[in-house]
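Structures are listed in the sections that come next.
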Structure 1
Amino acid sequence: MFTLISEQIEQYCEDHTSSESTLLHQLNRETHIKILRPRMLSGQLQGTFLSMISKMIHPQYILEVGTYTGYSSLCLAEGLQKDGELHTLEIEEELEVIILKYFNQSNFKDQIHLHIGDASQLLDQIRKEWDLVFIDAEKKDYQLYYEKIFPHVKKGGFILVDNVLWSGKVIEEIKPNDKETGAIVAFNDYIQNDPRVKNTILPFRDGIMLIEKL
């Protein structure tokens with residue numbers, strides 16, 4: 001995973017961040033051993049950040065677009081209200097086994113709902129008043145996800161969007177065939193000019209956009 005800080009500083013941050021739970025550690029390890037592109041996993045630093053944000057908001061309904069192996073889902077679920085629900089969307093069917101393996105060991109197993117399929121279609125089917133949203137899926141579709149989700153976000157609710165600095169490419173000249181970088185730059189500009197929200201980019205790992213619905 002790209003990071004804006006040196007490996008030594010990142011390691012220092014990890015050393016001074018609360019440790020993963022046993023379950024998250026096992027999921028982290030199995031993902032790195034068995035699953036392609038393990039760098040996509042949120043990991044200790046980002047996972048702890050997501051958990052703390054969720055606990056501060058104490059949401060009833062959380063939406064996650066892009067489950068991967070479920071690490072971020074488990075972290076976000078830590079802030080759920082007792083009767084709350086987390087709905088997470090993943091397009092890769094082959095990840096379902098490992099996702100459910102760890103969800104079913106979690107204290108939140110009855111509150112987490114996994115949906116396998118194309119998020120652009122699933123978002124038309126799942127309707128809640130979202131308190132917290134985390135988007136970390138197809139970069140070229142970020143604006144599409146945002147527009148489908150936004151009407152269903154509670155006033156004062158928050159949307160977190162991952163990878164908005166995209167390995168630093170957002171400040172470089174975009175190559176004609178680099179559609180992902182172009183999409184992220186366009187998304188960031190769109191949010192910056194959206195009068196319906198307040199927003200900030202955190203230069204954390206690969207960049208996280210924090211958006212508040214006004």
Structure 2
Amino acid sequence: MTEEIEQYIKQHSQKEDPLLTRLNRDANVKLLNPRMVSGHIQGRLLSMISYMIRPKRILEIGTYVGYSAMCLAEGLAEGGKVITIDIDEEIEDMARSYIEQSEYADKIDFRIADALKLIPELDEVFDLIFIDGDKREYKAYYEAAYDKLHQGGFMLIDNTLWNGKVLNPAASWDHQTQALIEFNDFLAADERVDRFILPLRDGLTFVRKR
């Protein structure tokens with residue numbers, strides 16, 4: 001996607017909430033990897049998907065600064081909730097500060113934890129799951145989350161094209177790329193689900209549990 005096309009999409013799509021704009025700017029000033037923020041275009045897509053599904057329960061693996069959690073919360077059904085998990089304590093203050101300022105603060109349950117340890121303990125079944133954590137753990141996240149997903153429910157899995165690196169064999173030291181290649185191949189062969197990769201930003205895979 002060229003910069004001109006990206007700007008055109010932003011100009012002709014729903015505007016992001018001013019709080020999200022401030023969060024995005026804050027992340028670009030203060031954080032080493034601001035590209036990890038979902039941003040305007042992907043954020044509006046996550047919001048639209050949530051509105052289309054109207055989920056009661058959403059699970060997010062990888063909160064980062066809370067941008068995507070707030071976008072997903074926009075489409076929750078009445079009484080709905082987002083449980084969002086991140087293992088990085090260093091981003092907790094920033095993420096929690098913005099989540100608490102959001103109109104969806106009472107719908108977002110933000111937890112600092114190891115998702116692979118926490119997910120099996122959750123007494124919830126989810127309508128929508130968004131995976132955007134450690135790329136080396138994608139298969140483990142997927143398997144843990146699969147059992148918590150309603151039949152007919154959806155998963156969204158971010159960064160599955162990984163800047164095109166998945167097209168070629170990964171270097172021996174590039175464990176994230178190798179893990180993504182292996183995960184994509186695993187998912188392509190998983191007959192329990194339907195799947196589609198949307199070439200938006202760094203690749204977003206849609207999965208429907210049969």
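Of the structures labelled 1, 2, which one yields 1.4 when distance in nm of label points 7 Å out along Cα→Cβ at positions 73 and 89 is computed from its coordinates? Write down the numbers at each step before the final one.
Working: 1: 1.4; 2: 2.4.
The value was obtained from structure 1.
Taking distance in nm of label points 7 Å out along Cα→Cβ at positions 41 and 97 as the criterion, which structure among 1, 2 has the greatest value?
Values: 1: 1.8; 2: 2.9.
Largest one: structure 2.
Taking distance in nm of label points 7 Å out along Cα→Cβ at positions 81 and 201 as the criterion, which structure among 1, 2 has the greatest value? Numbers along the way, then the final one.
Working: 1: 3.4; 2: 2.6.
When distance in nm of label points 7 Å out along Cα→Cβ at positions 81 and 201 is computed for each of 1, 2, structure 1 gives the biggest number.
With distance in nm of label points 7 Å out along Cα→Cβ at positions 25 and 105 as the yardstick, tell me which of 1, 2 scores highest. If you can, show how the numbers build up before the last one.
Numbers: 1: 1.2; 2: 2.1.
For this comparison of distance in nm of label points 7 Å out along Cα→Cβ at positions 25 and 105, the top structure is 2.
Values quoted throughout were computed directly from the atomic coordinates according to the rules given, and no laboratory measurement underlies them. All values derive from a computational prediction rather than experimental measurement. Cβ atoms are built from the backbone, for glycine too; each structure is taken alone.
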